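*Asks:* Dropping the structures in below, format is structure tokens.
Read-outs throughout are calculated quantities, based only on the coordinates presented, and are distinct from any laboratory measurement. As the structure is a computational prediction, the values presented were derived from the model and not from experiment. Cβ atoms are built from the backbone, for glycine too; each structure is taken alone.
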Structure P
């Protein structure tokens, strides 16, 4: 199959920039964005061996996509306990997630740079029996080399913004070539499915967003009881995954709430826990969880730890899913609060989860707030009306429960590909 001019120039540029890769990776390692001890993996060199037997390789970008990959591992393992898995990702946070949640037959590897030599070493080392790309992790050299090596490929839960889809249409020859490398393609939403169907020249199904199938985080009873005891009977709410610039909005909303609820507590869980000290200072010296400081009577508590967001969602009657209050941001995943029973509020900027939020809002399972004033008003209303809060939480839970069927359909298609079924869905 002939390639496109865009792919030709991409591959030439990747080769030409190869000598500068070590400088770039070293700089990222110094900034804490790469694991210095595992930098050889970026060049396709791995210190651990490929496990024997059939190996399913799942390629994900970051934390959200890694969660989908882990769900697929669980489903495929249930059908064939002898399978082994490799999850490749590009970020340290996703590596930590896989390390915490993966089963004993699943390895994590940092994805190789999308350069011919690194990709070649990766594929020669792992020799996957099936490659699964999650959402929009489209790396041309990796995809085309895997296809050339005879690895059956699938693209699952494809989910692209309007801007991304427009770029694909602009470079339609390249998009068509890459999409045809996949034996199976499925989309998370109807908009993406329609666009990819046009590019691929074949129908792309949209069984549903696999992120809706994510299991709720496990919360230990002891941790929950200890935190609930600290909070006591105070009215409280959670601002989850905040970014710089949002904390001021959230704190202004809380100041308004305390005019009518003087004992109210705000828990701020920053997206990047290293911002904890700055947020505590902004909140007048608020206690921090990472420093083991008690909440006591403080009006604000900074939950600046990793892996505990589910605990705070599970206790909060109302939660703002942040990363959504400023135009430069694109939103965060609302699945956890929906499954853990927190009434969901969000800002208007949710491009990364547009379809999930659209479904939640249409079902009255979430509310949009555009300002500190609107945020304070929504929190106060949900505190005051327990029946309304219960209805909103139930509506959100009903939306996210739709993901289970999509997960089953996708796992069945992947199992068919792995078995070499020529009648597997295309």
Structure Q
């Protein structure tokens, strides 16, 4: 029985043997190690039996030594089923085209869903996605990855606090959170404005409060710039000082000229990479660790290159197939070594120092001028020390303890 197991997978045939004592033919087959089963005596000179498909050639050799007529009456098993199936070219062609059509349609975006945001913001996101080339009917392989789309949306739409992008089959699903712009509440309780840095007053814009300094005054940290007490000081006439003090929340800007010492080091030799703009694209069909080139067979003859691969999954309906299309972008780059002279290094160092200081101070600060205090050249590097003049807002709010002041006035 073991010899005939799996005969349906490998295929078997039923043969009809005609002649005198046909059962002797099957006996001869068995003697030569060919399994035969389901042997039937149909007539005195006819006998049938089953043999495996791969033994047919041996059967034909055995027949040459006998005077029997052999006829193949039945063919069964997987090989014959496949043979009949592949013999129907119209059916095969229609099936292949249907599968390709389903794969094609399964890799097209049919729907873009946006949730979690108001209608106006949803329309803005939808318009931005269209600019990115993401809309119903587009080929999925031509779009950016969900992570890249998420970064673009967060950068291009400031109203979004967060957005999640996910591809579910043929649907792009986006869920966003609107950035709530909280209006600045009025500060409760009176406030003074004091200086946070030393400097010379250049501009003043006071909307509430009583200025305590004037233009071109020199101030140091902690000096009172704008007072929240609108009543006169004790040095003024008694009638004014006896009035109940009036306190407000001081508001305004006090722009002062401040100074900073900044140190920076610039190498005379610089190395960097630059893209030449030459590119070559190749496409592969990837199955597990194997890649089959399907487009772009010409090799890019670049001495230095950067390779970026974009892997796109192929889908069949809602399932991901173990086959991917890889878009490989090969970009030419060049390594550049440049020697700077002393003057160039000093100029670059000054610009670098100004940029670093600007990052520390914020966008509201304005650099007015810079002066080179010290310069040295050691070990292929230029070291600079700069004196930088800046105009910036130096105010800081400081609460007024009105209760303490009233007690002090009463005691006096």
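*Asks:* Assign the value 0.30, calculated as FRET efficiency 1/(1 + (r/R0)^6) of positions 54 and 390 (r between Cβ atoms, R0 = 41 Å, to 0.05), to the correct structure from P, Q.
*Replies:* Values: P: 0.30; Q: 0.00.
Structure of origin is P.
*Asks:* Ok, one more. Given a computed value of 6.3 for distance in nm of label points 7 Å out along Cα→Cβ at positions 254 and 278, which structure among P, Q does it belong to? Display every interim value, and only then the final one.
*Replies:* Numbers: P: 1.7; Q: 6.3.
Attributed to the structure labelled Q.
*Asks:* Quick check: -7500 is what I get for helix-only ellipticity at 222 nm (-39500 (n - 2.57) for each DSSP H run of 4 or more, over all residues; to 500), calculated from one of P, Q. Which structure matches? Provide the component values of the computation, followed by the final result.
*Replies:* Working: P: -14000; Q: -7500.
The value was obtained from structure Q.
*Asks:* When mean count of other Cβ atoms within 10 Å over residues 222-229 is calculated, the result is 20.0; to which of the structures P, Q does this value belong?
*Replies:* On the way: P: 12.4; Q: 20.0.
Label of the originating structure: Q.
*Asks:* Let me ask another. Comparing distance in nm of label points 7 Å out along Cα→Cβ at positions 326 and 382 across P, Q, which structure shows the greatest value? Present the calculation step by step, with values, prior to reporting the outcome.
*Replies:* On the way: P: 2.2; Q: 4.7.
When distance in nm of label points 7 Å out along Cα→Cβ at positions 326 and 382 is computed for each of P, Q, structure Q gives the biggest number.
*Asks:* Name the one structure among P, Q that log10 I(q)/I(0) by the Debye sum over Cα atoms at q = 0.11, 0.13, 0.14 Å⁻¹ of -1.09, -1.16, -1.21 was derived from. Please list the in-between numbers first.
*Replies:* Working: P: -0.89, -1.17, -1.30; Q: -1.09, -1.16, -1.21.
Only structure Q yields this read-out.
*Asks:* Here is a follow-up. Identify the structure, out of P, Q, from whose coordinates distance in nm of label points 7 Å out along Cα→Cβ at positions 86 and 398 was calculated to give 9.3. Intermediate results must be reported in sequence, preceding the final value.
*Replies:* On the way: P: 4.5; Q: 9.3.
Comparing all candidates, it corresponds to Q.
*Asks:* Taking mean projected area of the Cα convex hull in nm², for residues 70-141 alone as the quantity of interest, name the structure among P, Q where it is greatest. Before the final figure, lay out the partial values.
*Replies:* On the way: P: 5.1; Q: 8.5.
Largest value of mean projected area of the Cα convex hull in nm², for residues 70-141 alone: Q.
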